[in-house]
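Bear in mind that the values in this text are calculations on the coordinates, not laboratory data. Note that this is a predicted model, so its numbers are computed, not measured. Cβ atoms are built from the backbone, for glycine too; each structure is taken alone.
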Structure I
Amino acid sequence: MTFRQKLQRAVTSSGSLLSVGLDPDPARIPAPLKKQFPETDQMIFEFCRRVVEATKPHTGIYKANMAFFEALGSKGWAVLEQLLEEIPAGKVVIADAKRGDIGTTAQKYKEAFFDHLGVDAVTLNPLMGIDTIEPFLDDETKGVFVLTVTSNRGSADFVQRRFQGRMSLGEYFAEELSKKNQSSKTEIGMVVGATQPEAAGPILQAFPDATLLIPGIGAQGGDLTLLREALKHHTGIPVVHSSRAIIYSGENNENWEEAVSSKAAELKQLLMPLTEKFIR
């Protein structure tokens, strides 16, 4: 099964374009879990496991933010390995790593995420050149999401600046990725921030059938109405991502898992006018 086929199946089976983030910050773990699991790695694992359990009816996609696991040292990598075994079969798992390097270094990143962890997709940073993604492009069961316009304000520093007659460097990236996708076995997608709908327009036009990872909904303030308008003519599957607004919605309440489930269900429903277009 190709990555696009797996993603399509995950969206259709869950009836959802929502991606739920696994960004476990020890400082924000609900108090009841902190009391029950004094060891940080055990607490992080249990928190993420329960987030997955609470949200699995409402999503087909999970994105693990590597920084939050790597911050725990070797135990964090072990927690992630254990957690991946808990995510139900048929769900798509994205490693949010934002790696970007050349040659053998990129090859080792590919081995770490695709061959060792076995995730379905990884996020990549193309600022060192398009050749940095080439080691990832030989597996039709996998996907990469390449940064083109991000959800932070600092995206204006580089990727939103004009470049070689284009509206932005991000648009140039999109053009090059569209060309590369024609010969790639791996699915090449783009990261397009929901907080930058105006900057996203030319990028989407340059690669109109790209699979998308769209962060910025929820805590970062992305507007769903503007997002739907921007995607009106886009044919690639748009994965709409939210992390903090979902996983920390229960705060320190005893029933925090119910709040997490409810928030995921709420976002799934809000996305439904867009989701219906992509259910097959």
Structure II
Amino acid sequence: MNPTSRNLAKSLTLAACVALLPLGAAAEEPVTAKSVLATVDGTDITVGNVISLRTRLPEQYQQLPDDVLLEGMIEQLIQQTVLMNTIKDKMNARTVIGLENEKRAYLANAAIDQLAEREISEEELKAAYDEHYDAMVPETEFDASHILVKTREEAEEIIKLLQDGADFATLAQERSTGPSGPGGGKLGWFGKGQMVKPFEDAVMELAIGEVSPPVETQFGWHVIKLNDMRNLETPTIEDVRADLTNELRQKSLEAEIARLTEAAKVTRTELAVDPSVIRDVDLLND
């Protein structure tokens, strides 16, 4: 938990017993982001400050009732302002540098939020959908069962029993050493690449209802029965609208950052720096 979260947790715990400044029960003026909720040594704490703080709270605090959150956040902002006032006129180098980084990161994230709000047109969505799915060959899935044994001889014996009319599921329950044995050998639906290659290759050679010859893998010897197969349907544009929108916004954001970086005047110095310098926190005390 970061310091902000720890402070809030403390504040929410204390909120019930800490007397806050009156909020004006019968306020006639409309509430705006500039409406003052408290003042600490001349520094105002506004409705806007509280709203901004709430957007950055961890999820567990977002679920608290609004009245509890309001009191807790005002108390936290009061405490933060009191603490800020003790140091703002005597910040050391470490604090100044840390504040620079926090400001840079906050404003960069705000810029990202603005850039990411770009509306994605239906034409862009359709083009992205076509690129992903138009030429896509429907994927085949297989529903198979198997009986796993230790030797080829055992597998051949099981095939003979099946040819003589034995029930596959019953034999799997009685003879299979694999975890699917108690369930009659059923593996459920799977696609290409989900099974070891010799097993997959054997399944793809079978017709529905057919039983394979003995198949060896690193797990042992298998007798496989293909129960069914199907082609997965291509998703509609509505099925993937959210994913495509996020993908297009991400690409647009990356392109805009690249454009802005290219347009910026960036000068890298020739200073030779040992990479281990990043761990030398003592330099912050210079």
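Given a computed value of 18.0, 58 for Rg and Dmax of the Cα atoms in Å, which structure among I, II does it belong to? List each step's numbers first, then the result.
Numbers: I: 18.0, 58; II: 32.7, 94.
Source structure: I.
Figure out for me which of the structures I, II the number -11500 belongs to, where helix-only ellipticity at 222 nm (-39500 (n - 2.57) for each DSSP H run of 4 or more, over all residues; to 500) was derived from the coordinates. Only one of I, II returns -11500 for helix-only ellipticity at 222 nm (-39500 (n - 2.57) for each DSSP H run of 4 or more, over all residues; to 500), namely I.
Each of I, II could give distance in nm of label points 7 Å out along Cα→Cβ at positions 66 and 106, but the derived value 1.4 comes from I.
Using relative contact order in percent (Cα under 8 Å, 6 or more apart) for the comparison, can you identify which of I, II gives the largest number? Don't skip to the answer; put the middle values down first.
Values: I: 23; II: 17.
Comparing I, II, the top value of relative contact order in percent (Cα under 8 Å, 6 or more apart) belongs to I.
Structures I, II were shown, and FRET efficiency 1/(1 + (r/R0)^6) of positions 34 and 146 (r between Cβ atoms, R0 = 41 Å, to 0.05) at 0.65 was computed from I. Looking at mean count of other Cβ atoms within 10 Å over residues 186-193 for structures I, II, the greatest value goes to I.
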